[in-house]
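Quick heads-up: structures coming right below.
Only the coordinates and a few stated rules stand behind these numbers; no lab work does. Just so it is clear, the structure is predicted and the values come from calculations on it, not from any experiment.
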Structure 1
Amino acid sequence: MGHNGKLQIRVARKGQGLGGVYVGRPTPLGNPFRLLREEDRDQVVARYAAWLEEELHRGNREVARALEELYRRLKRQGALTLLCFCAPRRCHGEVIAEHLRRRAKAEGLQAEVQVVGR
């Protein structure tokens, strides 16, 4: 497990030399909603959160499988870095990280989310 017994989930900018798992387009967890103006960032992230929940509710196997793989990796390694081009600005990767944190909590595990550079 991660340092001090907690699982560590980081969201970081792709291309900064950090290892991790890319979660942007065109991966199954990529945000289908485009950010056209910076002032729409919170709305686009909120739309993604609703979309992710809906896809899981509908039984989208590709999305569920991608989340399951991330969760297994997190538990196996104790730490997981999600990579996207948005970070450290608010990003759909934070929605994914929060989903993983809540799942860990439901299993009695502690996890913390950190956005690298924020």
Structure 2
Amino acid sequence: MGEIFDVSTLAKRVRLFGILEVFGWVLLLIGMYFKNVASPAIGWPVMVFGMVHGIIFLAYAFSLLMAWREFEWPGKTIGLGLLSSVVPFCSVWFERWAIRSGQLGELSPSAAPAVAGS
């Protein structure tokens, strides 16, 4: 669990903010439920949870833009990353895809070492 909160590198910050983005969406949807369905007179959950979600969203988008610059991502990768920050719960999908495809630096699996010939 300690690895998730490690923000020593940019790739780890992208991963952390991607995971937090999901929780931000959950909070925002809960706030919208309380405002529109449960009790229309209660508006504070959307204001509070919306602010939390907005801060997490900005941190995630900023970390994606920094990763785009540092890892020299192609346009497709940064486009998918920014799209994943807008579509609910897609940031974790993007983060896992970026790791599998080798886009997130040290988090991505390195190439298999070459076998030394005799």
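Taking P(r) over Cα pairs in 10 Å bins from 0, in percent, for residues 17-72 alone from the coordinates of each of 1, 2, which one would give 21, 48, 27, 3?
So the calculation was done on 1.
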Check the numbers for relative contact order in percent (Cα under 8 Å, 6 or more apart) across 1, 2 and tell me which is largest. 1
Given 14, 47, 33, 6, 0 for P(r) over Cα pairs in 10 Å bins from 0, in percent, calculated: source structure among 1, 2: 1
Entry that produces -21500 once helix-only ellipticity at 222 nm (-39500 (n - 2.57) for each DSSP H run of 4 or more, over all residues; to 500) is calculated, selected from 1, 2: 2
